[in-house]
Structure I
Amino acid sequence: MGRMVHFEIHVEDVEKGKEFYGEVFGWKFEDWSEYAGMPYFGAVTGDESVPGINGAIMKRQGPRPEANQPLNGYSCTMGVEDYDAAEKKILELGGKVALPKHALPGMAWQGYYTDPEGNIFGVHQPDENAK
C-alpha cells in the first residue's frame, strides 16, 4: 500500500512561504537545502505522537498557478482546533478564500484557501455538531 509520507509546497519566495505556514499552522522548518541542491526547508507539522505527515517548502521551478484555473495536483488539508482563528490568520497574512467554510454534516467544518502564491490548501476542524 502506498501511504503518503511527505508533501512539498512550491513557492517563489521561500522565506515568505515559511512565514505564512509557520504563522498560520505553527510549523517549524529545518534547512535541507544541502541535500536538495536548492532552497528546500523541511516542514515539521506537529508532534510525532499525533497522526499526520511532515513535508517541505521549496523554491518553485516554474510559473505560479494561475487564478481560477482547475487544481492540477494535490490539495493538502490541515487539521485545526479553531477554524475561525485559522481563517483569520490566513487572511491577515495574505491568503484568500477559495471555497468558504462549510459543514460536513455531523463530522467537521471544511474550507479551502490559497496562500499568497496561489497554492490551494484545505482547513478542517472536526465537529460532530457541524450542520
Structure II
Amino acid sequence: MQGKHLYEYAVIRVVPRVEREEFINVGVILCDWKNGFLGSKIHLNPEKLLAIDPEADLEMIQLNLQSFEKICQGKSQGGLIAEMDLASRFRWLTAVRSSIIQTSRPHNGFSDDLEKTLQKLFEEQVA
C-alpha cells in the first residue's frame, strides 16, 4: 500500500430534536495528521431538515456548521480549538456529544488522494 495515506473520517449529522434521535447527514470530516490534512465538506439541505423538524432553527444550525469548517481550517475565527494540532481538532470535533450537531464514530481507510476521498465520502454519505 505504498503511496496510500491512512486517514480517519466521520460523518457530521444534524439531530434537531435529540430526544427523538432522528438525524440527517450534512457533511464529512477527514483527517490525516501524518500528512497535515484536515478537511470538511458540509451542505445543509433545509428541506430534509424541516421534514423531520418544521421548527428547526436553520440559521443557528448553519452557524454551528460553519464553526466546524473554521476549526478544520485552523482559522482564528474558530477560537482556541482551531489553534490545536490536527489530531486534537479532529478528536474534539468527533467527541461524543448530545447536541444538535453530532458526528458518527470515526472510521478509517487508505487513500492516494485525500481531497478526492473527501469528495467521494461526501457524495456517498450526504448527497
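In terms of distance in nm of label points 7 Å out along Cα→Cβ at positions 9 and 73, which of structures I, II is highest?
On the way: I: 1.2; II: 2.1.
Going through I, II one by one, distance in nm of label points 7 Å out along Cα→Cβ at positions 9 and 73 peaks for structure II.
Tell me which of I, II gives 3.4 when you compute distance in nm of label points 7 Å out along Cα→Cβ at positions 49 and 65. The partial results should precede the final answer.
On the way: I: 3.4; II: 0.5.
Label of the originating structure: I.
Check the numbers for distance in nm of label points 7 Å out along Cα→Cβ at positions 89 and 105 across I, II and tell me which is largest. Could the numbers behind the result be given before it?
On the way: I: 3.2; II: 2.6.
Biggest value here belongs to I.
Given structures I, II, which gives the highest value for FRET efficiency 1/(1 + (r/R0)^6) of positions 57 and 113 (r between Cβ atoms, R0 = 35 Å, to 0.05)?
For this comparison of FRET efficiency 1/(1 + (r/R0)^6) of positions 57 and 113 (r between Cβ atoms, R0 = 35 Å, to 0.05), the top structure is I.
Please state which of the structures I, II yields -10000 when helix-only ellipticity at 222 nm (-39500 (n - 2.57) for each DSSP H run of 4 or more, over all residues; to 500) is computed from it. Could you put the intermediate results ahead of the total?
Working: I: -5500; II: -10000.
Derived from II, not from the others.
Using relative contact order in percent (Cα under 8 Å, 6 or more apart) as the calculated read-out, with 22 as its value, let me know the right label among I, II.
Values: I: 22; II: 36.
The correct label is I.
For the read-out distance in nm of label points 7 Å out along Cα→Cβ at positions 33 and 81, a value of 3.4 was computed from one structure; give its label from I, II.
Numbers: I: 3.4; II: 1.6.
Corresponding structure: I.
Rule-based calculations on the coordinates, nothing more; no lab input. Note that the structure is a prediction, hence the values are computed from the model and not measured. Cβ atoms are built from the backbone, for glycine too; each structure is taken alone.
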